[in-house]
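Following this line, the structures themselves.
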Structure I
Amino acid sequence: MSGACKKGWSLPSWFFMATFALGACGRVAADTGATTTSYLDEIVVTGTRSNRTIGDTPVRTEVVTRKELEKTHARNVAEALENVPGLQLRAIHGKAGQEVWMQGISADRVLILVDGLPMTATTGSAVDVSQLALLDVKRIEVVKGAGSAQYGSAAIGGVINVITRDIKPGVSGELTLDGGSYGDQNPSAENPDLARYGARASVDMASEQLRLRLSGSHQHTDGLDPEPATWARPGDEYDRNQFSSRLEWRPSDGQRLFAELGYFDEASGSRFLTAKAGTTLKQGKEESVERQRAVLGGKHSLTERQTLTWNLLREVLQDDTYKYSAYGTFDQRQASQELSQASVHTEVTVGDDHLLMVGADLHHETLEQSVDGASELVGGERSRNSKELWLQDTWMPTERWEWVAGLRGQRDSDFGNHYAPKLSTRYELTPGWAASQYLRASWSGGYRVPNLKERYFRFDHSQLGYVVQGNPDLRPEVSQNLQLGWGVNYLSAGWFEINAYQNLIEDLIQTQFDPVATAIRGDGVDVHRYANVDNARTRGVETTAGWQFAPGWELTAGYTYTDAEDRATGKALPKRPRHQARLGLDGQAGVPGLSWSVRLRNQSSEFVDTNEAMKSPGYTTVDLKLNQALGDNLRLFAGIDNVTDKQRDFDDSDDFGPVAGRFVYLGATLGFSK
């Protein structure tokens, strides 16, 4: 194991997690009642900031339910999202994590929330969703289309909101242990080795007025290596620890105060080969990440028709890396980000058919980054502030119609004023029919203020032949998004929906080669610079369908077609496959308590650069999951991820297919409740 990972937990540390949960009681049986809920009856809040079922919301929303998380054994948010139609999970360059692209929009334009509050981007631009363990998650909501009117700058490409469950009175707890092997691709070259394992535990202790939750997670992998005898290792090793706590006080009905404290750390190591000066060097990188997060908040019923909600958020993220070779260490990089936000909004019922919301957000962020003791940011530490005011009106003039209109105004410390409107509607075509049909439409404007890295970063990789420079003269991106959909719902047991979408983005920010700066430098090192270089368009069609044709049996499917192009050149935007498909089948195995699930994912080939010269090939993966309930408090599970062992060609730098091959694992969830 590499130096950074040695500070992680050893296998005996699982006993701490076991003692933590078993001494407190669990919750396996408490959640089983929710598994009978139809998918279309799931409650969602992100798209309109008010409770709606999936079938009734006027804003295009998809949900990863608690039942789906349990059936597929998802350990983190990345694994939870991999079966959602229209989403891409892409490896973050130079890191062990993954980021989310949506409807052809890249990850730094997709906002990641936890209970409605933003996460600091691990890379300074995109959130690594594989770092977010599934602790006490009730569901994950995915809102397609620009969400700037509701959530601000970073939501130009959509919103993903991880929603945790409520703390119920009583004492309960849960422990999950799992572990598995990559077979002959284990770095140890030993097939039976436990190359990846994890533990998650949670305990709730609550009265009617005072409620406490403590949760913890540990995830470890040795990495993945198709050729263990060689130096390079395509899959990084890591140790990840996450802890969270939540304390609630409910002094009376309609009054709630809470405080949350969270901590995350990661130690990871990678190994690779680098061509330099006519030879090939063995090199490696060690990285440590530490995140501290604190939230204070409350929700208060002021009258029968008005509520007030407020939150205070403080988050600090430290990311340190260094590289090494036989000649010693180099590129010792230290990055520190801080995020502070104060939010408040009120919700008022006006008459019988209007729900009015008014809110405000104050946002402050800083970035400091250095390499080998020298700042990588022009001018040293950089910061940004914004003051934002938003309002939204939900109007239901008849039983068939619902309209949601919203507007957000933002005053940014560096870019002045920006506005984002949104208008969504839903019309019930066949009220009272067994096969209920409806229309959805949404138009929204979006904007994105350039992040601090894009404006001030100086990424010096001259030893590898290139540097990337920030550009303080960048302009904000602006967009228009249109969503049009039709759906049918047959008694909540079968459904089909088709949705067409289009995103028009002006002043798209990307890196481009700077020939003038390269010539001035004159040492053979290519200079790249962030610039407003493109007007882009992404458009396409999404379809989703489901059929619960018998108790315990369900078929789901989704298909997405995406056409993404640079409107200036007419060429395709890279890394956006035209075709994606998802298929799921769940059933019973004939043995009491035994169920199985199959998940298939397919995507077509994709261009790897703007020249349309090279393509990454398409691929298909299949996962098999088994669950065995033993009584009310114990569940055993097993699975094979990537059954067909589909992997990228590691000798082809233009192949972006799956890194991990076949992974076989076992696990158990134990719980008690009082």
Structure II
Amino acid sequence: MSDTSPVDPELVAEQAFLDRAYRRLDESREEAIALASMVEVGKGGTNQARWEREIINQSIAERLAELDIGDRSLCFGRIDQTTESGGGSYHIGRIAVSDANKDPLIVDWRAPVSESFYRATGRDPQGLVRRRHFISRSRELLGIEDEFFGEAAGSQSAVVDGRELRGEGALIAALETSRTGRLSDIVGTIQGEQDEIIRAALPGVLVVQGGPGTGKTVVALHRAAYLLYTHRFPLDGQGVLVIGPNRLFLGYIEQVLPSLGEAGVELSVLADLVGGVRVQGRDTFDAARIKGDLRMVNVVRRALRDRQRPLRRDLRVGYGTRYLTMTIQQSAGIVDEARRRFRTHNAARKFVVARVFETLANSHPDGPAEVRAVRDGLGADEDVRAALMWMWPVLRPADLLHGLYGSRALLRSACKRLSGAEEASLYRPWRDDHDGSAVLWTVDDVPVLDEAMELIGPLPKQKVRADGSRTDEVRTYGHIVVDEAQDLSPMQLRMLTRRSLNGSMTVVGDIAQSTGAWAHESWDEVLDHLPDRRPPQRRDLTVGYRIPGPSMDLAAKVLAVAAPELSPPVAVRDVGDEPRFVSIADAEDPAAVIVREVEAERLALGQGNVAVITPTDQYDAMIAEFEARGIEVGRARQQGFDHPVTVVPVSLVKGLEVDTAVVIDPMGIVNDEPQGARSLYVAVTRATKRLVVIHDELPSFLR
């Protein structure tokens, strides 16, 4: 470690260099603002001129967003190469910055020359003599840390689980920083095993298994930023999609990609991919299981066929002084032909209408009538309209499923391969709903609605997006990142595969944290439902950066029960506060003890945040206990983690990190949550600093 006192000439020189780089950053921003004002001059002109102006304005806005790094550090290190490797020195940073002559001052962390900054080790120096890490606060350089390679090498870097830690001082400083309620980027402290994943090849499916605290989420987001930088064409046009498990999670990660200069990535939950419906809550365990089962594909197909029906009696309508007819057999022929000729239901509607009027025109007693005249004369006839609605109605996915779920007869017809109990779990009373606003759908309904959308197709005359696709058509993406994928059902995975343009996906999660109705036991189960154009890649993150050693030791006891076939991550920080256990078995007012302990933890922590993690069914009651005592707490479902103390149900806490976690009623979590032991494993692995377990009774494996 270099001397970081104020008189250290290396520190002074590096600070001067950074000051110069920041000046150029400010100048670049001013140049972009000036260019924007020039473009705004002279409104009007031809359509071509206006279009060009919009394109320029969009480019300027994107450039300004890239240059706006806020209080984040611009540069976090430097590499010095050997003579054989070119002998250059490069400062590595968040974005590229050049001087007035366009010579590089700061190299983008994603550039090829930056790779050795993250990958070099004592065994494989990758052409480096020295790697320097900066410890900084905004524009102020607080310290530098040097690693030497080859003949200049001194002491070895710290080794965890067989891997050398890069920039240990900067890494630990970052890990010990208080949480803000939002996930931060790790661009300055990316470790070798993480960088290998970030820079992995674009094609195919990459599966990343990582235990708590290994950084799998932030690594996946950095990978999205890296891929956009490296494959700007075609990904800029094709789009990159990031799928999270819930909106609380999306709020938690939303700042990472903009901090890396990538604001154009789409962050969504699965429900966002199906328009025109209101989604809230989840189904019962049994209903969620069947709605996630691939047998629902046939259920939806049968339900749709049940809405493509021949007439039950011949159609006979008056036309002037004559009657026109269409028989049951003729209507059946029209339906069969429409099924054969068209891939989607709504696309065939125009054909069915045309054939019905053609059949009626041909039935005229005096010889075939003109089809257009018949259509003009009978287009508003109630009997004809009713026949068309019966034979081939225009449908939306919500129409189809609402009618299906609300009719026991339709369910019996569509659910041939389901058991009686499975069929019954799909039923819900039908209600009149003309515009779709009255029906609430669950998260588990979403992939079934998506399957219906695939079969039904867009409504006629639907609006068209800027990219030429219709608003109710499936949009595809050049790359998809899926977080917490271990809980996704086969139907949900099928839904994501449908949106993959070329099979390029990054899938991250932890099998030990599979807690949903479709918790998977292996990644092979997940891969069975994902694109298979190329053999999948599999990477493991084995080092735990976030969780202190004592807390990881406790988590290992839970993991031995929750997923005994898996090994816990190896903690970088082998020291830290021991987990604290508080019994309320003999307390006269257990809630008062909980509130007192949480307040004590908040005061002990100072800056940072405290999460009170409860069994899902105790969430509302716990908030009420705090409010009854006049203590303000955040509600995770509505407010995220913007409050110093936030109450969060264990079902929503996966993937998040906090400074202090207070876990309430571990036995209740084990007994009442699906995959209870795994849910407890999630709960006790959220804290970066302190862990408190408040219990009436402890599970046997924690006693």
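All of the numbers you see were taken from the coordinates with simple rules; none came from a lab. Note that this is a predicted model, so its numbers are computed, not measured. Cβ atoms are built from the backbone, for glycine too; each structure is taken alone.
Taking 2.4 as the value of distance in nm of label points 7 Å out along Cα→Cβ at positions 184 and 216 derived from one of the structures shown (I, II), identify that structure.
Among I, II, the structure yielding 2.4 for distance in nm of label points 7 Å out along Cα→Cβ at positions 184 and 216 is II.
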Quiz item: From which structure (I, II) was Rg/Rh (Cα atoms, Kirkwood Rh) calculated, if the value obtained is 1.05?
Solution: II
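Matching task: -1500 is the computed value of helix-only ellipticity at 222 nm (-39500 (n - 2.57) for each DSSP H run of 4 or more, over all residues; to 500). Pick the structure from I, II.
It was calculated from structure I.
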Quiz item: With FRET efficiency 1/(1 + (r/R0)^6) of positions 312 and 400 (r between Cβ atoms, R0 = 35 Å, to 0.05) computed per structure, which member of I, II shows the largest figure?
Solution: II
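Comparing distance in nm of label points 7 Å out along Cα→Cβ at positions 80 and 488 across I, II, which structure shows the greatest value?
Values: I: 3.3; II: 4.7.
Going through I, II one by one, distance in nm of label points 7 Å out along Cα→Cβ at positions 80 and 488 peaks for structure II.
When you work out distance in nm of label points 7 Å out along Cα→Cβ at positions 368 and 544 for each of the structures I, II, which one comes out largest? Before the final figure, lay out each step's value.
Values: I: 4.3; II: 7.8.
Once distance in nm of label points 7 Å out along Cα→Cβ at positions 368 and 544 is tallied for I, II, the winner is II.
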